[in-house]
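Dropping the structures in below, format is structure tokens.
Read the figures in this text as sums done on the coordinates, not as results from a lab. Since this is a predicted model, take the numbers as computed values, not measurements. Cβ atoms are built from the backbone, for glycine too; each structure is taken alone.
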Structure I
Amino acid sequence: MNVLKESYEQGWAAYEDGRFDDAARLFEQVLSGAPGDARVLAMLAVTLLHRDGPKGARSHLDAAIAALGETALESEIALELCAQLMQVAEASGDAAGVYGRIAPHARAAAAAARTPAAGAGLYDIAVTLAAIANDLELIRAFFNSYMPGAVGLDLPMVASPVMSLRDWTLPKKRWLELDPPETVRLECGEYARVYQSVGHAAGVIPMGEILCGWDFVVTPRGEVIHDINYLNDPKMYTGGWFPHAFDESHGRFFHPWPERSAFHDADVLYLSAPAFLSIGHWQCDFLRRLRVLRHFPAAKIAVPADLPPKHREMLALFGVKQEDIIECALGARYRFRNLIVSKCGSSMGCSPKDLRFLGAALCAPPAPGPRTRVFLTRAASTRKIVNQDEVTERLTALGFDFFNLATASIAAQRHCLAQADIVIASMGSDLLASMFLQAGAHIIALDYNQPEVDLVTGALDCAATGIHAAARNVNFHLLACAAAEQRGVAFQRKDSDFVVDCDALERMIRGIPPGA
């Protein structure tokens with residue numbers, strides 16, 4: 001059996017190297033010792049497809065389908081096997097006929113992905129299979145399996161062609177470039193960073209449509225504009241409330257889409273909103289889109305009607321009035337006379353002009369009086385400081401006030417942070433306090449040591465804060481802390497409780513010169 005396993009692995013390696021004669025020989029060798037093995041038959045069929053074309057692969061395809069129904073396979077293996085069979089079927093012009101025979105196995109395998117980890121592992125396979133078979137219900141079953149209770153899966157599911165915003169609008173002279181993509185070099189104090197900006201552009205789509213809460217737009221011809229979501233990645237379903245799948249190889253989007261739309265006879269900027277109305281992403285990823293209003297001063301703004309008061313309080317700081325807002329119901333479809341779409345990417349690669357635009361609106365002028373020191377207490381159950389009592393005692397002695405952003409209004413946040421000379425915050429959305437700070441102020445990020453932490457810029461949240469701060473001449477500092485022995489409450493991979501080295505923190509604070 002070990003010899004067969006070794007031959008199978010060697011066959012895989014030969015297949016991936018494009019040595020199809022060697023791969024076919026090795027797979028046939030495995031079959032001689034394990035006749036009727038569905039995995040080997042499928043791989044032999046795919047190998048012969050590449051070597052000889054569809055005709056040479058067909059007999060092994062039929063044998064693999066027969067073996068599939070008699071073999072107990074793990075869901076990931078079964079789904080991958082189905083995808084391989086459909087590649088052969090598509091090439092031979094019999095995708096519908098073959099899928100009719102294997103659909104029960106494919107759907108059962110897709111529905112067996114019970115965890116986010118399993119779902120992530122099966123994503124590309126499920127999308128490829130659904131695309132070849134045009135099986136919308138397989139995608140629905142797949143999302144229902146590993147995202148139970150996901151928003152929008154009760155809506156009709158469709159497959160739409162895709163288009164980039166530039167390709168759709170530039171030929172029609174409806175493309176506007178605010179900032180071109182560029183290599184950005186930021187320096188502030190000891191901090192330095194070089195990154196590639198995606199720039200900031202906008203496009204106008206007459207009769208464009210939206211699904212409120214989903215951070216993509218749809219053209220009047222039914223194409224999904226695939227390159228505008230706030231994560232700058234069409235494959236990530238967290239780019240909105242509603243699960244979706246991007247089939248890059250066939251150029252299609254699988255997504256929910258209500259059958260009817262409401263029409264607004266107006267020019268409208270689609271501001272959208274982050275998944276589940278996260279305040280952090282709202283501040284750093286969505287409010288930047290308001291920059292395009294300088295070119296469309298009469299435009300209305302479409303936002304979810306569920307937008308919370310704090311989000312609206314921020315919106316007002318940019319001069320947006322209630323009469324400018326079109327309230328849209330989450331999960332409903334809308335069409336506009338002219339839909340204005342901002343393309344500005346994620347906060348990790350944004351234009352420095354976007355960040356200065358945010359700071360100009362969010363940062364209040366300081367009141368007369370001395371500068372302050374502020375520690376931002378974290379109300380969430382994740383990423384707790386296990387020696388918080390020691391941290392509180394040490395920082396109190398150093399003259400720090402303690403402030404909770406989650407319970408404070410935006411007005412209170414602006415007043416508190418405009419006075420601050422030093423702010424300390426844990427990794428997460430509290431670090432967005434940097435946008436409320438005066439130029440020359442300091443923000444210290446508390447991160448915990450993990451494999452993805454860079455000792456200069458920190459993990460993802462800290463790295464983004466370094467960019468945000470430096471673009472506005474706010475000094476960024478990182479204190480890498482030790483992860484706690486017990487991870488604590490964890491919803492994401494980055495969640496872990498941690499221990500602050502108070503001596504190191506005090507040395508960092510004392511090394512910062514007094515503010516003005």
Structure II
Amino acid sequence: MIYTLPQAVEASAKAFPTKEAFRCMQKSYTYQELEAQMNQLANFLIQNGVQKGDRVGVYLNRCLESALAIYGIMQAGAVFVPLDPLAPIDRIKYLLEDCEVQFVISQNAQSKKLEQLIALEGPLKGIIGLQKDWAVPTHNWEHIQATMSSTKPAVKVLADDLAYIMYTSGTTGTPKGIMHTHYSGLSYAKLSADLYELTNLDRVGNHAALHFDISTFGYLSAPLVGATTIIVPDAHTKMPASLSSLMEKEKLTLWYSVPLALIQLVQRGVLEERDLSSLRWVLFGGEPFPPKFLRTLMEAWPQASFSNVYGPAEVNQCTYYTIPEVPEDDQPLPLGHVWGNTEMLILDPKDQAVANGETGELLIRSATRMKGYWKRPDLTDRGFYINKGHTGVSKIFYRTGDLVQLGEGGLLHFLGRKDRQIKTRGYRVELDEVEALLITHEAVEEAAVFAYPHPESGLLIGAAVTLKVNQSIAENELQRHIGQALPWYAVPQQINITHALPRTPAGKINRKVLIAQAKV
């Protein structure tokens with residue numbers, strides 16, 4: 001019986017020992033190799049004081065070792081914490097301190113940032129994946145593989161134990177950690193493998209970075225069935241023609257990414273020169289997919305099924321919509337139907353059920369739901385809705401914050417947010433967090449942050465600020481200020497420095513005017 005995520009690797013190592021489990025840049029692990037090396041890493045962590053439930057950071061670019069890192073950490077009974085390699089140092093330091101991370105798995109590419117983290121005197125006691133003469137001990141992979149046993153460690157891990165903590169944007173300017181257990185992660189892996197009919201013959205393209213929740217499909221679902229996950233290197237994500245060449249060479253059968261990656265393939269991926277007939281399913285999620293680009297892609301790959309995937313990181317995935325035919329108009333795609341082992345409610349602001357066709361907030365009850373927010377019981381309480389119903393048995397739902405409507409054929413349609421959270425380039429951003437950081441600049445008197453539509457890139461972030469008396473500053477200086485604390489995708493594309501912000505008759509900032517003034 002499989003009830004933890006590493007057990008999926010163990011089962012596939014028995015069934016498909018010489019099959020490639022993960023592949024990246026001509027390097028790969030077979031399932032047999034992955035099982036042995038994850039046990040070696042787990043034994044090393046335990047020998048060096050990592051105990052069950054401890055958090056271990058994964059500070060890696062897209063690479064083969066990321067798979068070894070997460071499974072070795074979980075096999076030790078510990079919890080992996082993905083760290084964004086592009087995030088500012090102050091943000092990484094905050095995550096390490098918030099999660100009390102003592103060990104980080106990294107690589108030479110992050111050496112300069114690691115030295116900065118060590119200089120900041122954080123909680124780090126060891127770094128795995130490189131060899132340096134630093135104040136904090138470092139340990140390379142060769143040493144671990146030469147000295148550690150490949151026997152499974154004697155740690156009792158249960159389904160309800162934490163497997164990973166994934167951080168996302170917070171409204172107060174500090175990120176919040178989403179806690180997922182082996183049960184919720186494995187439930188997602190099983191449901192997605194079943195829905196998209198994954199088998200050991202599949203070759204899954206993993207385009208997303210590990211700190212982005214879309215990556216869990218390739219990292220967690222594929223090993224469950226003995227499929228091969230192709231981790232797309234960073235360089236290929238920036239060059240659409242190179243990416244399409246990789247897709248052709250690796251004969252990918254299943255693809256999952258944000259729409260932007262697929263739009264770039266349409267625009268600059270020279271798809272007419274590629275044979276991608278191996279693709280049987282294309283999944284996209286994280287933000288709306290403009291139908292005009294979707295049409296082009298569906299016509300280029302007529303043999304493939306296309307599915308819109310929806311679900312906040314707190315529940316992994318919860319709805320799906322497989323597109324029956326090439327869209328004829330530019331109407332937004334529906335979120336679709338709630339998937340297996342999942343129940344939904346659509347409630348009004350007073351937590352009363354709305355009638356079909358009316359707008360309300362979507363609430364989700366599912367085996368894939370997170371355990372809660374790390375060290376934030378207040379956020380967890382606000383995020384959960386407990387429904388006892390007529391039986392008196394408590395059912396816990398997650399409040400997505402998304403406004404939806406149940407339409408014809410039982411299809412859910414997304415209508416917006418009840419708060420100021422947006423999705424940009426597939427990433428979740430709290431606009432209030434960006435606004436709060438802008439105001440911290442000594443020259444800024446007032447700030448308003450908003451999202452504006454772009455015909456190709458979806459929603460982008462813009463801002464308008466007024467300055468204090470006798471102060472002056474350039475737009476790029478404010479962008480640098482924001483970039484010291486927030487990841488690149490949360491930095492406003494444009495910042496308008498103005499004498500006064502537009503106001504409504506009630507005196508509130510009129511963001512509709514600012515959106516209309518944004519340069520597309």
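Which of I, II yields -8500 for helix-only ellipticity at 222 nm (-39500 (n - 2.57) for each DSSP H run of 4 or more, over all residues; to 500), as computed? Please report the intermediate quantities before stating the final value.
Values: I: -11500; II: -8500.
Answer for the origin of the read-out: II.
Thinking of I, II, which structure, once distance in nm of label points 7 Å out along Cα→Cβ at positions 8 and 168 is computed, gives back 4.5?
Values: I: 4.5; II: 1.9.
Derived from the structure labelled I.
So if we calculate FRET efficiency 1/(1 + (r/R0)^6) of positions 80 and 400 (r between Cβ atoms, R0 = 25 Å, to 0.05) for every structure here (I, II), which label has the highest result?
II
Check the numbers for percent of Cα pairs over 29 Å apart across I, II and tell me which is largest.
Top value of percent of Cα pairs over 29 Å apart goes to structure I.
Once Rg/Rh (Cα atoms, Kirkwood Rh), for residues 144-423 alone is calculated for every structure in I, II, which label goes with the largest value?
I
If mean count of other Cβ atoms within 10 Å over residues 56-63 comes out at 19.9 when worked out from the coordinates, which of I, II was used?
I
To which of I, II does the computed value 20.0 (mean count of other Cβ atoms within 10 Å over residues 120-127) belong? Walk me through the numbers on the way to the answer.
Details: I: 20.0; II: 17.1.
Clearly, the read-out refers to I.
12.8 is what came out when mean projected area of the Cα convex hull in nm², for residues 48-255 alone was calculated for one structure; which of I, II is it?
Clearly, the read-out refers to II.
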